[in-house]
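Laboratory data are not the source of any read-out in this text; all were calculated from the coordinates shown. Here the structure is a predicted model, which is why all the values come from computation and not from measurement.
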Structure I
Amino acid sequence: MLDFTNKAVLVTGGSRGIGLAISQAFASRGAKVAINFLANEKAAHEALDSLEGESHIQVQADVTDPEQCKRMVGEVIDKLGRLDILVNNAGGGADHPIAEVSFDGWQQAWQTTLNANLIGPANVSFCATSHMIKNGGGRIVNISSRGAFRGESTKPAYGASKAGLNSLSQSLAVALAPHNIFVGAVAPGFVDTELAAEKLNGPDGDAIRNQSPLGRVARPEDVANAVLFLASDGAEFSTGTIIDVNGASYLRS
């Protein structure tokens, strides 16, 4: 089993769904975990209580706000003493089909989605990198999406933002390798979380599950396992990698 004893990990959006599974996976392997949350302090408390081990913390911040990104990273370093691994998991994106939405709605969707899924992770990565360089290295793992490759017809800003996040991951992998900082991304398809429950439990649920020859969608733990690999000692030569976690529901060349 991969060992992260004494590693300090920040997981943005770490209190629910995929982020919670990632937080729990690191904690169960000895890491000290900082769970970032936006507004639901109760859920953050419950997530913190679910982690194995001690010395974990929660930190509130909106990753779309550059100053809050800076404060969050500083708070994690102050409380945990260091930051070895950053997982940029926080993000989102609402539907905005181009043939149906107003121009104002279109503009708002693009601004909100790019801030959450691309600019926010870029800013958090910048703040974390400044510390990692001084501290001898680190790992950054970005949570992307299958939609970055196949497109998202009803929420194109989401697909575009995740494609941008993939490019950011690869650019940083090249730029930061000389500083012993290794960067990768994990691109899930549908994941069985609270956010996906309505679609998975609705009339299209079976069709979604049958997109994969495994006949199911990903579990949050499937995504967490890929994150653990990219963040682990020995995975350095996989820097720049984007790992698909979609059960062969979408295959790219």
Structure II
Amino acid sequence: MNDAAAAGDEVLARIAGGAMLYDGSCLGQPDAAIFEPDYWRARGALLQAAQGGRGTVAFVRSAGGEAWVLRHYRRGGFAARLRDDAYFWTGESRTRSFAEWRLLRRLRDWRLPVPTPVAARYVRHGLSYRADLITAELPVRRTLAAALADAPLPPIGWIAVGRCVAQLHAHGVQHADLNAHNLLVGPGENVYVLDFDRGRIRARGAWEQRVLARLRRSLVKVTDELPGDRFGDEQWRALLAGTEE
């Protein structure tokens, strides 16, 4: 680490080839190696690692005992065949990791059910860069897709999902890819939201319906071949009822 500048608890530190952004209230002067799974594996603190969708995710245990999630940004879809984990450089503040870290920090200030950001990094390579993000692990890991694969969700569960979406929209938070895999459901009526890559704050408007439409398509897709009445008009009406409370 070459130098660091702080703004409140937000600390920006220069590292070889790029920079690191972290919360000074929960980290001292971290080494950039914390973004590497091998760093945690060598300390016996790598709990689980998996690759899928648009990122490689590792669950780790910090020296202080906190449960953290390390995500390496990867492209999804056709773009993944071309560049995998490299993104076009358009400036430090617009890197995927820094933008998501700062957005999550704002959402946590609003007490929204999202992960707490811990640290973010980018490493630049000419006109491209690669990025990583560390967040505090949420109380549950079970996605809505996984829950539906196990059993039908009761009406109160669908209402809770709708309330969660409504909380975001009430604050003008546009999720770029709200789907059944980045909504987590816990006991009772606890629902959380993951993956705010490319998310943003904007004036409320027609985009809210597009977010809901995307979620509905995802729900249809993940339940299409499941037995029983896992998702249909009745469940969708319950979700919408939650958004209107």
Structure III
Amino acid sequence: MKRTRGFTLIELAIVLVVITILIGGLAVPLSAQIQTRRVAETKQTLNEARDAIYGYAMTHNSYDPNRRLLPCPDTTGDGREDRDASDNACIDYVGWLPWVDLGAAAQDAWGNRIRYAVHPPLARKSDGLPPPSAPTNMLLVCTLSTCTPNSPDVVADNVAFVLLSHGPNGWGGRNVNGSTLAAPTGANELANLDTDRVYVSRPPSLPGQPAGEYDDIVQWTGYYGLIERICPSGSACAPSP
């Protein structure tokens, strides 16, 4: 009579180890692909939010009908811009994207609200844009939190507004449930949370690297590019030649 030989426990253990190694090798690239896709989706979301702000400016004016107006940030989390009782100035010039008013996406690919900061006079109805005089002390985008207006770390000056996702780690962000996540530990991510005019945009870095952990995604529009976009030559708000 012929006997059928089965697998021994050792052979089964070896097979399981090999399968585990194969699955683990596939899981890492898959995780990286998912993260890459989320980054791309968030960049597209920021681009669409930027275009929505352009649209707002084209349809809203200051007290002077020949000057355009940028939206105020949302400071309460309801997705609507917040202005003071006089309807002139913003409650704050740093907050969250007023996605309801703009008809834009409410969150990034990780489920966190998009941060929005605007140069104050451009969202103030008593000023608007173009302002009566050349803009000064506008927002700065740099590669390091320690940059100054004339340092080589400046990526863009004369920035009208900044849009920001807190990236995969979400540190400092506010999720769709209204909870604020843990504050970042790196100086460059912390710089994107304060209320000064310096924002940091740089390649991602891991904890322990000289620049510290950083994975924020930043989009911005310069003042002169904004004017060209919303006040084309010949329009009522176009700057005088």
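Key figures
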{"item": "Cα extents along the principal axes in Å, for residues 99-154 alone derived as 50, 24, 9 - corresponding label from I, II, III", "result": "I"}
{"item": "With volume of the Cα convex hull per residue in Å³ derived as 184, matching label from I, II, III", "result": "III"}
